[in-house]
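Engineer: So, here's a batch of structures to check.
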Structure 1
Amino acid sequence: MEQQAKTSKKDSQGVKSSEWKERVIQIRRVTKVVKGGKKLSFRAVVVVGNAKGQVGVGVGKSSEVIGAIQKGVAAAKKNMITVPLFKKTITHPINGRAGAGKVMLRPASEGTGIIAGGASRVVLELAGVENVLAKKLGSQSPLSNARATMNGLASLRTFKEVAQSRGLTLSEMLGS
């Protein structure tokens with residue numbers, strides 16, 4: 001009985017901390033030439049999401065890897081966006097852009113899965129999108145691609161928003 005009590009405490013603590021999932025996309029060692037030689041530091045690109053429609057990307061820099069990751073998580077939580085989902089996919093096709101990175105996002109039918117590569121895949125997984133087609137164009141940088149994916153997801157609109165902008169009701173717009 002003592003073991004059960006211990007495991008239930010671990011489970012209850014695990015549930016509280018597992019609300020947000022963190023994924024490190026890239027850790028890069030950066031050197032800066034200064035008067036006395038070279039100064040070594042690390043840059044971490046981190047994605048944080050709850051797989052229920054909220055996701056954020058952050059960058060942290062520090063002289064230690066762990067510090068860089070912690071700063072990246074804090075930055076990602078500050079830059080959270082809410083993604084409108086429709087039947088576990090995105091609402092409409094969209095292109096995202098950040099710097100030289102471009103990402104093309106298309107909704108997919110049930111059972112397709114996430115067809116995407118690199119940083120875009122991680123962002124979409126942590127956003128809670130289960131069926132989507134994505135293609136990265138232009139830059140191969142993980143940071144640029146993650147930010148371009150975030151830009152695309154941030155510009156998505158729901159059916160209700162589109163109906164309001166057209167001055168229609170939702171049923172009139174959908175034709176039912």
Structure 2
Amino acid sequence: MRKLLESFLEWTLIILMVLLTTVVIVAVIFRKLDASLSWYDEVASILLSWVTYYGAALAALKRKHIGFDSVLLSIPMPARMVAAAIAEILVLGFFVLLAWAGWQVLLVLEGDTLVSLTFVPVQFTQSVIPIGAALFIICELISLPSYWKSVAAGHSLEHMEIEEEIERVKSAC
């Protein structure tokens with residue numbers, strides 16, 4: 001399931017980045033031709049927010065968010081595991097709240113459309129908030145067991161990845 005979700009998020013991000021790049025390039029060309037596009041700013045900012053939310057979910061799956069593993073790992077056991085559990089509960093709690101608030105926002109925005117593209121519902125563009133939060137929660141939970149093992153062992157995930165890579169290179173030689 002992890003690999004499937006990782007592939008889905010990676011391909012989603014690739015498609016969104018290509019779309020965002022295309023929109024920006026087309027908008028620059030049109031602006032140079034003195035024919036600015038009225039919808040460019042709105043669409044580019046929406047695509048950027050989608051990249052941000054889906055990218056955050058992928059980062060959660062890979063445990064690549066900014067963290068303080070060295071501070072956490074300096075805490076003696078069993079307090080380290082308590083601190084890690086509290087941190088996970090706070091992060092998950094925040095994203096549960098974000099998903100709920102995002103859903104409430106969608107209910108309020110019913111019937112609204114974009115200013116420059118009146119055929120695009122604002123609910124569609126803002127659906128990234130609850131969807132992104134739910135994906136973040138799922139990714140956080142999927143990656144939790146390996147993270148929990150690394151914290152218990154006193155290693156950061158990056159340290160474990162480096163060790164695995166060194167072993168791979170040694171076995172290849």
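What follows is calculated from the coordinates using simple rules that are stated; it is not laboratory data. Model, not experiment: these values are computed from the prediction.
Engineer: Once Cα Rg over 2.2 N^0.38 Å is calculated for all of 1, 2, which comes out largest?
Structural biologist: Sorting by Cα Rg over 2.2 N^0.38 Å in descending order puts 2 first.
Engineer: State the single structure among 1, 2 that was used to calculate Rg and Dmax of the Cα atoms in Å, for residues 63-110 alone, giving 15.5, 45.
Structural biologist: Traced to structure 1.
Engineer: If P(r) over Cα pairs in 10 Å bins from 0, in percent, for residues 47-142 alone is computed to be 15, 37, 27, 14, 6, 2, which of 1, 2 is the source?
Structural biologist: 2
Engineer: Given a value of -27000 for helix-only ellipticity at 222 nm (-39500 (n - 2.57) for each DSSP H run of 4 or more, over all residues; to 500), calculated from one of 1, 2, which structure does it belong to?
Structural biologist: It was calculated from structure 2.
Engineer: Something else: One of 1, 2 was used to calculate relative contact order in percent (Cα under 8 Å, 6 or more apart), giving 26; which?
Structural biologist: It was calculated from structure 2.
Engineer: Right, something else. For the read-out volume of the Cα convex hull per residue in Å³, for residues 23-70 alone, a value of 56 was computed from one structure; give its label from 1, 2.
Structural biologist: Source structure for this number: 1.
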